[in-house]
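Have a look at these structures, which come just after this line.
Here, each number is a calculation from the coordinates, and none is a lab measurement. Note that the structure is a prediction, hence the values are computed from the model and not measured. Cβ atoms are built from the backbone, for glycine too; each structure is taken alone.
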Structure 1
Amino acid sequence: MALTNLWKKKWLNSELIFYLAIFFLPFENFFFAPSAGWAAITPVILALYIILNLKHVFKAILKLKSIIAFFIAAIILGSMTAFLNNVNVTDYLNSFVPLALGAVSLFSFYIFYQKKQDLSTVVNLVVISYAICLVIGLFEYLALEFDNSSFANWLSNFFKRDYLTTNSRVQYFFTEPSFIGMHLFGILLPLYWLSRRKDLLFIIILLALSAIAFNSGVRVIVDIAVVALIYFGYILIKHKKALYIPLIALVLALGFSYVYNNNQRIQKIVNSGIYADGSLASRYFRVQSSIIGYSKTPGQALVGYGLGNSIIPIHLGYDEAYEKYESTFKREVDDLDKRSTTFHDDSVAYSLYIRFISEFGLIMSIIAIIYLVKITKESVLPQRWLYFIIIMYIYVQFESLGFYAIWFFIVTMLFTKKSEMTEKILKNRISDNIFRRKSR
């Protein structure tokens with residue numbers, strides 16, 4: 001009886017749980033996060049939100065049946081090929097973690113949209129939480145700039161993974177600095193398109209510029225540069241005005257000049273190629289060896305090597321890729337050696353495309369992309385194709401299906417379908433009430 005009464009409490013059944021999860025989006029790296037890979041707290045809170053909204057789950061299942069059917073088929077195929085290829089049981093089980101986290105994000109986002117169709121509170125919380133995260137990043141930068149090791153060590157006590165004291169890099173409160181781009185372009189930018197909130201745009205610009213100024217890492221600089229090029233290209237195609245070209249060229253030139261003159265890693269990469277940077281070189285090696293592995297077993301590449309078996313194509317192409325490897329940074333590459341008996345990892349590619357092909361095969365990968373193109377085509381969101389291209393890009397260097405970006409994209413496309421929302425509503429949207437239905 002007591003449990004039933006607790007369940008019926010309005011504060012527990014309200015959207016407070018979802019809002020709490022949203023607030024924790026940039027604070028994924030707290031020391032009590034359940035995972036050290038992508039240390040995230042939000043999915044745990046979102047799982048509670050789903051439990052508290054079980055009556056909405058069945059309806060969501062009916063609406064998302066094509067996605068669910070796809071992943072059931074992928075899991076069955078991936079399980080069959082995994083055990084045919086003698087998968088390590090630990091790696092096999094671990095491979096279900098990002099799938100489960102992804103399902104949590106998909107269902108929780110869908111249920112929230114279905115119930116509320118209003119992003120005002122969500123955007124308010126995002127602005128506040130990422131602003132706090134920015135302030136923390138500033139304190140981290142000052143601690144490094146003034147060599148205040150005591151303060152840096154104190155801050156690092158709150159982190160699950162520490163780059164601040166071990167690598168002297170500003171990581172804000174993200175798992176690692178390289179994840180900044182995922183938050184910028186997988187969460188914040190789409191929310192801006194949906195809400196047109198100027199304070200959110202200010203947070204996006206401030207986070208991007210501070211990440212560059214604080215030398216948080218090469219990955220975030222590359223992400224910002226690539227997305228800027230994609231965005232400017234979209235503007236030129238959309239507006240077809242030549243007057244934008246000189247301005248765009250000037251902005252890109254000034255931005256590149258600043259980054260080149262203030263970041264030694266970027267200088268090395270520009271001057272000497274990808275092998276000049278150890279992290280980039282090892283990532284390239286993972287992709288290269290996997291592709292060589294696919295070419296050696298094309299039939300297997302079509303259906304995949306199984307859940308938890310991302311390492312197999314890397315092993316198949318290891319020797320040939322190693323002969324071409326020119327970087328002095330070899331620790332991670334040596335760890336991947338097929339003669340190593342201690343290395344077991346279900347996510348070794350650091351690229352969602354490579355991991356998906358390795359585990360589920362090229363056929364399932366093509367089906368997934370076709371589905372994403374289909375729902376993008378059916379949306380009336382003005383930036384839908386720009387959104388699609390950016391989502392496709394940010395996962396080139398990020399492998400976890402657990403991250404929110406792809407699921408937020410899917411739900412956004414589904415809730416901006418022509419059959420459910422007209423272009424007039426989108427063009428005349430007021431603040432962040434994009435998903436609110438027209439009053440009857």
Structure 2
Amino acid sequence: MPLNGFTMNTVDGIETIIKRDGSVAPYDRERIANAIFKAMVSVGENDRTVADTLAAEVERSLREAYRPETVPSVEDIQDMVEETLMKNGRTRTARAYIIYRHDRARLRAARSLTFEVSDNIPYKKIYEVLLWNMSHACDSVASLNRVVARGEFGALAAAADRRFEEEISGAVAAVLGRIESLRLVIIAGPSSSGKTTTTLKVSERLERAGVQLCAMNLDNYFFSLNEHPRDEFGDYDYESPQALDLALINEHLDRLLRGETVKTPHYDFKSGTRRLDVHEMQIKDHQLLLIDSLHGLYGEMTRSVPVAQQFKLYVETLGQFRGEDGVFMRWADNRLLRRMIRDKHFRNYQPMQTLAHWHYVRRSELQHIIPFIGTVDYVINSALPYELPVLKAKLAGHIEPAIGEYRDDPRRQDAYIRAKRVCDLLTPLEAVADDSCVSPTSLLREFIGGSRYAY
């Protein structure tokens with residue numbers, strides 16, 4: 001039923017789609033109609049004409065929501081199908097579609113014990129996360145609410161932070177196992193996965209092991225925003241690796257690893273401007289270069305460094321957490337909540353702006369991050385089950401307005417669907433306004449403030 005492995009025809013306004021593995025395929029409305037029709041048949045409706053009509057409505061919504069040069073993802077299309085079915089009062093069909101979509105994802109994962117299809121993360125890793133959550137009674141809204149009610153929230157926070165520290169230890173051990181051949185450690189991951197805190201913690205552990213480091217923050221290599229085109233909303237697409245000065249990055253990597261001194265740029269996120277030749281930097285022969293970057297897995301990012309000299313560590317919020325409907329929260333939604341708070345506190349960007357911009361984030365992940373996860377050496381789960389009640393409290397009043405504002409805006413249907421999905425998940429969850437139990441060294445502090453680390 002869901003739209004898997006598209007083989008699609010061109011239609012005015014939409015020519016291609018982004019598949020789950022990040023590849024691009026042609027678009028075909030017939031596949032949407034087939035998916036809707038199968039969902040209808042499963043609930044006893046056999047009218048193909050209705051399915052075709054609904055598919056045409058989905059297509060109109062997609063054309064209104066996405067410009068010709070903007071490529072929707074499979075996730076975007078599936079979300080639009082669900083929303084169209086609900087708007088047309090076909091609740092039973094929508095439920096059948098949602099259930100089948102979820103079941104198909106589980107079947108794809110079960111076909112291989114090496115990789116889980118969703119975002120190319122190893123299935124074994126996801127299973128371990130689920131077991132941890134279940135054993136600590138924090139795998140669902142209901143179970144987490146009971147933790148809060150019993151006064152055990154602080155204990156859960158401490159346990160989750162310890163688990164993350166154990167993952168850091170595992171990653172450091174893996175680096176040390178290859179230390180003789182390495183010159184560069186890359187810490188990569190999608191937006192708001194916690195790369196910066198992970199980088200700082202890995203750095204601390206390696207230094208304690210006697211490995212001298214020289215950290216390089218590639219965020220400073222963003223072009224100034226005035227060098228990027230705006231879309232019809234006045235928004236910038238700075239989620240693409242092309243938003244970074246790849247040529248300068250590779251020049252500096254090559255020179256640094258040859259022992260030369262370079263002056264790296266400095267990027268101010270609040271003003272959206274870059275200054276060149278600011279931070280003097282040099283790598284000694286016995287030092288290890290350490291960088292964190294959204295697009296650290298992207299081949300062109302580090303083409304000047306031999307692959308054998310690189311160690312790639314990937315960070316993602318692999319939370320296995322179910323809402324009241326039994327559906328697992330999307331990892332990207334977890335990161336969206338983090339970023340809404342961080343952007344508000346540290347980047348002069350309001351939560352609704354972050355929400356409206358998120359389609360750029362997810363589309364870039366599908367194209368420029370997920371296809372390369374198979375090349376990583378180590379995966380770290382940065383999801384903290386206790387963070388959701390804290391994030392809910394800090395986002396009070398910021399998500400609900402988006403539902404009303406974007407509901408009838410055809411160009412913002414992706415933001416409306418996302419806001420409604422997140423709101424439905426968080427509504428029955430108990431909020432925790434007092435974050436005093438969150439350690440100053442917790443990864444969560446990267447987003448809510450109060451960290452011991454300087455970001």
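For structures 1, 2, calculate distance in nm of label points 7 Å out along Cα→Cβ at positions 71 and 95 and state which one comes out highest. Largest value of distance in nm of label points 7 Å out along Cα→Cβ at positions 71 and 95: 2.
Name the one structure among 1, 2 that helix-only ellipticity at 222 nm (-39500 (n - 2.57) for each DSSP H run of 4 or more, over all residues; to 500) of -20500 was derived from. The value was obtained from structure 1. Suppose you compute Rg and Dmax of the Cα atoms in Å, for residues 135-350 alone for every structure in 1, 2: which one lands on 20.4, 60? Of the options listed, only 1 reproduces it. Among the shown structures 1, 2, from which was the value 0.05 of FRET efficiency 1/(1 + (r/R0)^6) of positions 263 and 407 (r between Cβ atoms, R0 = 30 Å, to 0.05) calculated? Working through the options, I get structure 2.
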